[in-house]
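Just so it is clear, none of the values below were taken in a lab; they were calculated from the coordinates. For clarity, every value in this text was computed on a predicted model and none was experimentally measured. Cβ atoms are built from the backbone, for glycine too; each structure is taken alone.
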Structure I
Amino acid sequence: MNRNDRAIVALVMLAHGMVHTYELAIPIFVTIWLSQYEIIDLGVAQFDVTAATLSVVVTVGYGLFGVGALPGGVLVDRVGSRRLIALCLLGMSASFLLLGLAPNLVVITLALLVWGAAASVYHPAGLSLISKGVEERGTGFAYHGMAGNVGIGLGPLLTAILLLFLDWHVVAGVLAVPALGAAVYAARARFDETAAVAADGGETGTASGSKASTGVDTLPEFLAESRALFVGSFVVVFAIVLCSGLFYRGVLTFMPVVLSDLPGFEPVSIAAVLPGGALDALGVEATGGRQINPERYFYSGLLMVGVAGQYVGGKLTDRIPVERGITAAFACLAVLALAFLPVANLGTAPLLAIGALLGFSLFLVQPMYQAAVAEYTPSGTRGLSYGYTYLGVFGIGALGGVVAGAILTYATPAVLFATLAGFAATASALGTLLARTRA
């Protein structure tokens, strides 16, 4: 990669890691909120705290994370990516500061809304920046995805470690600091945001009749560009990313809760693991009742394996047709979803193996559908295209959390994983359809 490529990739790697650090720290807090709160008091009505009701609270923030991607995509095409990324990081810092001050689930919901609004602009901004500014696009997507997975894994891990010694409110406040520093870095970064488009000699993409570089200014232009996207093969890509989002949110939102009920994941007293001298040095009382929750660390490890999946998926987009990769990768996800619980109940070693394969495959698909968006859309409305993409992945896809919460409340984990397998199988079939359409 050249100097401009490296500058862009450095920024998007930092920002992507931050976004997913906060996104996947939230499910760790969910396990605490389930036990700490009993009632959601809205004044005019009260609701018992269950997996189903708490999934609605979490989905409010996660849903805005996706819904806001569409106006974020429009803004990217008008004002550029760097400034939006800086504002995204600043807003996420503010949201976790508010979360740390939250006295009840109503304020927690407000904090999650702030996080969702701030984080929503990142993916259209970051991915548009790579697609238009990085000449080695596939490699850029790979490194970008790897950084996201580092955040995805380290977010839950760091949160779980801090929770051993600090109240969750304090942990949320501590987590607000890194995003503030990243926002300062983003505000000072300098590079050419459209270097790759210039190197290609202008417009890339397959949707004819769309502008090459100017984005949209008015509602009629927005509607015209949107219509141009959805009368072509992008509609199939959109359906694929929607299925991916439902699977992603459905499997990750309550994974720590599912794991906590498996054999071998019983909480362990911290006093039974660390010697008394170490506890004294850390300022932790041996009789304080603090526990190590194994499911939190397994969850973090599962997500860290996704780093390899992101890298392999990004490299494969430079070597094989993305349609073929999408078909195969989602088929693997469907099989893994069906096999997860039967294999997990065989013992620790089989659980580690199936968890690693699930984490790898879950993130293998992401650079593939990201590259598919770039191949099936024009460069001039690339931000709008990624806005629609992440409306599907994180907006409509956020309903996967509601589906998971409802199933776990009224049915069984086996039903949940069968439903997730259905989402993946549908995406695989759509990948085959996309390949035939292209042929």
Structure II
Amino acid sequence: MSIGKWSFAAALALLLSMPLLPAPLVAQDLKAVAKPEELGFAPERLERLTKIFLGYVEQGQLPGAVLLIAKDDKIAYYRAFGYRDREKKISMTHDSIFRLASMTKPIVSAAAMTLVEEGRLDLAAPVSKYIPEFKDLQVQVEHRDPATGKTEMVLEPQKRPMTMQDLLRHTAGLVYAPPIGQGPVSLLYRDAEVSNREETLAQMIAKMSMLPLAHQPGEVWEYSMATDVLGRVLEVVTGQELDRIVEERIVKPLGMTSTGFYTREADKDRIAQPQNDPATGQRPAYFDPAKKPKRLSGGGGMVGTASDYLRFAQMMMGGGKYGNTRVLAPSTVTLMTTTALRAGIGYSTAALTRSGDIAPTPAMGQGFGLGFAIRTEPGQNPLPGSVGSYYWTGAYGTTFYIDPEEKMVVIMMIQAPLSEGAQYRRAMRYLTYQALTAAE
């Protein structure tokens, strides 16, 4: 039966038949709250989330979703909607595993900072200290002949070396291939297949070392494969593969039992799937989380659950500590969650035209730290949120938002095309904050 034949009442019945707080939450060390008003939420306003997201499912826009809101170390809202696999009619559950896409970046960035704290990684050092192939990278620039008016692309040396800090804040001069990246260097990335999951990070670096940079290091913010390069640096420094590094330094200490670069055999049936594209009748070509890739993408290769990501977010909001486990020092968390972009920095065309409200630009009242976008102004951005909040989002629709002022974490897990995810992310933010009315 297609979802279009469902009534809203039937969809609501499906939701209400699901346990609000399943077993995985017990391991969270967070207390569930039966009355959200105890945390400052108006219950009837929180239910607007339920109505809106059930509507997305019923109308066939989303196959399903898991939404989680925590405040003051307690759960205010935690719901699973719709289908984990619409075509197979498998209901969404709280423990469903999602492709995190770029929500991988903050986790890998945090793993890198543990090595900084141990004195094994230097943020101010050139990337070439760890990856010698990057020492002599050239920068491709457009040159205009004043006599003829013709333009051509020429190569020039780096004005200063790309640093480790540049990798973490996306000012390294690197790019993404289309559709995320734009411009001639992005096309070179595409043609060279630098994102091939069947090649190792070392092979990726070998390809990238033969291609030019798109910008002088430190001069332009462009969302890029910098965190993938960072992942290779971590492998060089530790002598381990990236999945092992992240597991030992972040995932295992925080008890993120369903998070990694691939799923265990026993967990593969929990993977949330995108729905078929109505235009083609085919499912989007997302990677298979049940298969370990050769290229462990630090920029977008991890999978996990909403409750697992909450542990990571609570660690960050706790100044690097979760429960009795300390992962990072408070000063490190402050460094990561403070904008690292200097005044007057340039922004790529993609950042200005395609990033919209998540762009780390003055026009959006935001900056970018070491792995996170940072809210720097109370206005400018069309979305609600406190100054000092930090977050990121993923190409498949996943998003999280950490608001230290409100002591709140907001997580949305969906699997939707890149072109569609922004509307759901914005709805999640608006609907969360409109429900936060405090005591009245």
### helix-only ellipticity at 222 nm (-39500 (n - 2.57) for each DSSP H run of 4 or more, over all residues; to 500) from the coordinates reads -8000; which among I, II
II
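Have a look at I, II and say which one yields 2.6 for distance in nm of label points 7 Å out along Cα→Cβ at positions 79 and 111, as calculated. Show your work: numbers first, answer last.
Numbers: I: 2.6; II: 3.5.
Structure I accounts for this read-out.
Distance in nm of label points 7 Å out along Cα→Cβ at positions 119 and 391 was computed and gave 4.0; which structure, I, II, did it come from? Don't skip to the end; give the middle numbers.
Numbers: I: 2.0; II: 4.0.
Only one of I, II returns 4.0 for distance in nm of label points 7 Å out along Cα→Cβ at positions 119 and 391, namely II.
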### Query
I, II: which one has relative contact order in percent (Cα under 8 Å, 6 or more apart), as calculated, at 28?
I
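Given structures I, II, which gives the highest value for distance in nm of label points 7 Å out along Cα→Cβ at positions 135 and 239? Numbers along the way, then the final one.
Numbers: I: 3.9; II: 2.3.
Evaluating distance in nm of label points 7 Å out along Cα→Cβ at positions 135 and 239 on every structure, the highest lands on I.
When distance in nm of label points 7 Å out along Cα→Cβ at positions 71 and 151 is computed for each of I, II, which one produces 2.1? Spell out each step's value before the answer.
Values: I: 2.1; II: 5.0.
Here the read-out was taken from I.
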